[in-house]
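Listed next: structures, encoded as structure tokens.
Throughout, read-outs are computed from the coordinates displayed, never taken from laboratory work. Quantities reported herein were computed from a predicted structural model and do not represent experimental measurements. Cβ atoms are built from the backbone, for glycine too; each structure is taken alone.
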Structure P
Amino acid sequence: MKDVKLFMFDGCPHCKKALELVAEILAAHPEYALIPFTVIDERKHPEIAEKYDYFYVPTFYTGDVKMMEGAPTRHAITQAFAAACV
């Protein structure tokens, strides 16, 4: 099982929406609760963020694969979690 990482920062409205969608997706798919999920605030942890290739937040990675960048969608976030199960 791969991990899912969310890169974001406080005050970002798209990041807030992404977190809301994650909560809804996890409620609808309890099996995804077993997937390691880490939220990384790029302003608090630039040393982690600089290791990944992205320009916009929120950005989701499954393992080392970028799954979504920018305005969040339920479909893209669901796919990020589904890919972690493969």
Structure Q
Amino acid sequence: MKNVTHVLKQLYLEAPDKVSVHLLYSRQSDQAITYRELLHGSVRYAQALKQAGIRPGEVVILTLDHGEDLLTAFWGAILNG
């Protein structure tokens, strides 16, 4: 059975430089995030959560401005379990 983390990793392997998400802003230029950027940023957040003692299944509350950090922190929490 495939889960969302498996799908994200598969998309990264197939086309790492393909745009995965377009972040749209009202007061600054829009930003395109590739699968490479998304996965690498998410892995960094997952490692930080693990080092902080956050175990799979625990609740994580993310309080970040909308943007790349929120996106990668969200996926980092998902990757961490």
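Things to note:
- Each of P, Q could give helix-only ellipticity at 222 nm (-39500 (n - 2.57) for each DSSP H run of 4 or more, over all residues; to 500), but the derived value -16000 comes from Q.
- Structure responsible for 12.7, with Kirkwood radius over Cα pairs in Å calculated and labels P, Q on offer: P
- Ranked by distance in nm of label points 7 Å out along Cα→Cβ at positions 46 and 62, structures P, Q are topped by P, which has the highest value.
- Label whose coordinates, when Rg and Dmax of the Cα atoms in Å, for residues 6-53 alone is calculated, return 12.9, 37 (choices P, Q): Q
- Across the set P, Q, relative contact order in percent (Cα under 8 Å, 6 or more apart) reaches its highest value in structure P.
- Read-out mean count of other Cβ atoms within 10 Å over residues 14-21, computed value 13.1, structure in P, Q: Q
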